[in-house]
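Q: Just below sit the structures, each encoded as structure tokens.
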Structure 1
């Protein structure tokens, strides 16, 4: 399988980086390392995560309050969003196109 991070998810990662980097120098880089590690784990565990919002699987990050929303389409893991779990669920649903 192959992982594809869509532009919307790349923007989410950049926004998360900026947020954490303003809190403490270097924390933004740690955020990215952690989230990319979580995303890489999908090569082994894609499809086992619970389903939310129009058939998106939701992977919860191990160290940050973020969720990775993805779908499996034709042997490709498509990451659509990387969202702060503290957001309103209605906002997350809207972001995912619901």
Structure 2
């Protein structure tokens, strides 16, 4: 988006909203791309019970909390956000696995 201003360059609430909407679309597209990887991972799972991988989830959440801390974000918020994303993606992978293993 060529007319997107940095937060510091914004001179109106409309400018701010355009920036927020732009980055919300970026987040949305990143979630779509992430889901493609999640679904692709199903091909490497021997059965549906292997999908949740609680050890991997725990390691991911620890790492995301570390990222949050390093970036000055609220670690608890980031953990909640990623827990929601990860759990939803697990359900999507289970559904995809079932559809491809009928």
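Q: For structures 1, 2, which has the highest computed value of distance in nm of label points 7 Å out along Cα→Cβ at positions 12 and 76? Please list the in-between numbers first.
A: Working: 1: 1.8; 2: 3.9.
Going through 1, 2 one by one, distance in nm of label points 7 Å out along Cα→Cβ at positions 12 and 76 peaks for structure 2.
Q: Now for a different question. Name the one structure among 1, 2 that distance in nm of label points 7 Å out along Cα→Cβ at positions 20 and 36 of 1.2 was derived from.
A: The read-out was computed on structure 1.
Q: Next up: Say we calculate mean count of other Cβ atoms within 10 Å over residues 4-11 for every structure; which of 1, 2 gives the highest result?
A: Of structures 1, 2, the maximum of mean count of other Cβ atoms within 10 Å over residues 4-11 occurs in 1.
Q: Something else now. Of structures 1, 2, which gives 13, 32, 29, 17, 7, 1 when P(r) over Cα pairs in 10 Å bins from 0, in percent is computed from the coordinates?
A: 2
Q: Still on this structure, I have one more. Out of 1, 2, which structure matches -25500 when helix-only ellipticity at 222 nm (-39500 (n - 2.57) for each DSSP H run of 4 or more, over all residues; to 500) is calculated?
A: Working: 1: -13000; 2: -25500.
Checking each candidate, the match is 2.
Q: Looking at distance in nm of label points 7 Å out along Cα→Cβ at positions 52 and 68, point out which structure of 1, 2 has the largest value.
A: Of structures 1, 2, the maximum of distance in nm of label points 7 Å out along Cα→Cβ at positions 52 and 68 occurs in 2.
FYI, it's all coordinate maths here, none of it is from the lab. Since this is a predicted model, take the numbers as computed values, not measurements. Cβ atoms are built from the backbone, for glycine too; each structure is taken alone.
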